[in-house]
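Engineer: The next part holds the structures, each set out as structure tokens.
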Structure P
Amino acid sequence: MRIIISWQVFPRHGREKVDEENKNVLKEIFWPAVFIASLSFVIAVFPRFIITFGWASDDFLSIYTGSIGFVDWIVVLIIFASLIFGTLMVKHSENEVAPENIFDKFSLFLGRVTMLLVVSLVTAMLVEVVLRYVFEAPTVWANELCLWMSGFVFLLSGLYAMQQRNHIRIYLLYDILPRNAQRACDTISVLLILFFAFSMVYGGFGEAQAKFLRWETFGTYWDPPLPATIKPTILIAVILVALQSLVNLLADWNKEPETHSVIDEEEVESLIQQQTRKETSNV
């Protein structure tokens, strides 16, 4: 995603094209931004939910107080609304694999969320560098916030890569196999992914649940709830990646086999077309 600035020196038709692209970018980032903002608010006040639902221990109640209010419920509804509308309205770019079903669109939307998190992460790092080395006033939160967001980026980007079929694969033997043998290889791969996901959830659910319910924090001065949020997200991400691999298998089952070369001819052609359009729009 990129923001294009409209300059007055552009020809009129060029400015109109740039303005239209700017509007499309704003539409593209609106629902991911709403999702991130509303989810961040809920994370900040989530101890209230633990107390209200009766999950809190005595030790927990000695640290946190409060209960869910009207605003909290509204923000929860906004999370689900942004997730639904963002999934339905997400658009793929020229260089992306087009979504073929609703789960593909859901994964693509979370990919947009990941991209926006990367922008937020870089912004937080830039703020910290400026405050630390220019104003000599370092923050206590920037480093841990970047670490926190990096964890979500790492986990969610795996789902996006799976939807885009961008995970590393070795095609040396795969390309020379007949189509039925390729389907067998794909099925075995998906079964292994599903088994890995089941093992992760089976072995890690108890620990993730414990960290989540006691709202375990990082143990630093700022003390964000990294363990309480990252550990459950690991299991959720693994499940989503496994489901996406199954969706990919079903969607690609009846497709013609692809051939792969050292040079990605489609990518080269796409880059040439982009450069041609850029040169044309600047004329």
Structure Q
Amino acid sequence: MYTPRMGTLYIIGTPIGNLEDLTYRAVKILKHVDIIAAEDTRVTRKLLSHLDIHVRMISYHAHNYIQRREDLLEKLASGSVALVTDAGMPCISDPGSDLVLQASLNNHEVIVIPGVSAVTTALSYAGFPADQFRFMGFLPRKKKDRLDRLKAVSGEYNTVVLFESPHRLQNTLADILAVLGNCQVTVCREMTKIHEEIFTGTIETAKAHFQSPRGEFVLVLQNEGTSSAVNAPADFENIKLELQSLRDQGFRAKEAVAHVVLSTGLSRKIVYDLWLASRVTN
């Protein structure tokens, strides 16, 4: 039998839909910890029932984490605690990071049991450059705040990942279109579940496709910097100089374009156009 270490906080990744995605290691820990802190005990109870696990649970979420903090730290003084979220890895768009910090400050060991992440799963589905990406979580509810958040990344050349609920999806897509333009997007709905749907297209085609959205959504945007920053001559001139340097080193068009796409996050079309432009001005 596996015995969790006393005074240890275990951060456990749970499935984002398919219960079979839970790791063996996670099951062993969940079976034998003294208490499980769960975002929603009703959701976690379904997972534990499926695994025939009967461990005491308490709720730990955005509305009570400050009050629960002391209870859990007190428990860590004489036992072990597992922290789980409804789906995926704790500390991503939830208050788990506060408990990790407080446990560390009180000299408790923190051990992460990795699991499925909606962020990385969606990135794998999208196939956009992911060596650099920006995770934005849920955008603000108020339109002005939402637009401000989008404007803050409008000049960046990278992939953007965000979460969205079905009742706000259409408004969010409209705001993305207004700020970032009609960029490429992969919309992941109900990932790993029975009704999983992966849609790739433009923002406009996504708006047309999801007229009556249902389920949980992750959006992956191929942000090409469609604000005024993307047209900054100095930026493009620097990229053309880099492409010219690669040409001088003997790189073919396909190789040079792929190299710059990875380093900048720009689309292949934009980089290839710059490749052609750099050849003309040579």
Structure R
Amino acid sequence: MSHKLFFLTFLICFSSCDFVSDKDSLNIAKYGDTYLSNEEFVKMMDGVKKEDSVIRANSVINNWAIEKILTERAELNLNETKLQKISSLVKEYKSSLLSEAYLEALINSTINLEIDSVEIQSFYEKNKALFKLNEDIFKLAFIELPLDFSDTYQIRSKIRRFKSEDKFYLDSISYRFKNSSLNNGKWITEKEFRKEFPFINDYSYKSLKNYNFFQFKDSLSLYLIKIIELVENGDISPIDHVLPTLEYMSLNKRKKELMLSIKSEILRDALQNKKLEIF
């Protein structure tokens, strides 16, 4: 019997696991009046590597059979109260899935997905306490110079001052730098900052915050870092830093409001049409 099962499994893998395209071909297994179709079997085998197909095929068939056997025996041996409870739970679950799917489809077909800046600003102002920072965030300007750079003093002076004319000048000669980022408008967190600049220790980090500038030299380069903006741990995050979160929260709020409106409307319609009666 075991040899027969192995041969059947091996045959299945080279006919079905070789990914039979004809979905109307023979069934793979049968228990009582229930069949495991080739189409269902191929779906169960989806993503399985060919070298693992024999073992996986055997497992799929055995698990399918065990489930059918246990289901049949449960229907025969469980008492009527237990069976009715399970049947009721299945109906409730099906009803819940259907109603949620339909409600989601109604919402998706109705909701306005456009982002309203006034709405976002209002939401932010009313919920600022939600956006308290748990670490410092920065906007930075950064330049990495080769050690033999000829105009180091001038570059250092301009990045420390960093007025509009300084930024324009630094941008114009940035091709001479080894690396640079001149205030791209992006906020970075303290964690991201320390990862980007691993030479920054606690002392130099404190110095950078106190003076809004820090320079560091190693055997290869001179690094110049300027803080453009700083918001410290415990302060309220600026709106542009949390904009994606605000957009998500605003849209979620809109969805909840629309959901309540749809539920109220379908309830009202059912009462008006006398399809729903409450005694």
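Engineer: Tell me which of P, Q, R gives 11.5 when you compute mean count of other Cβ atoms within 10 Å over residues 53-60.
Structural biologist: Clearly, the read-out refers to P.
Engineer: Given a value of -25000 for helix-only ellipticity at 222 nm (-39500 (n - 2.57) for each DSSP H run of 4 or more, over all residues; to 500), point me to the structure among P, Q, R it was derived from.
Structural biologist: Going label by label, the one that fits is P.
Engineer: Given that mean count of other Cβ atoms within 10 Å over residues 77-84, derived from a single structure, equals 20.4, which label among P, Q, R identifies that structure?
Structural biologist: Of the options listed, only Q reproduces it.
Since every read-out is calculated from the coordinates, none of them should be taken as a lab result. Bear in mind the structure is a predicted one, so any value in this text is a computation, not a measurement. Cβ atoms are built from the backbone, for glycine too; each structure is taken alone.
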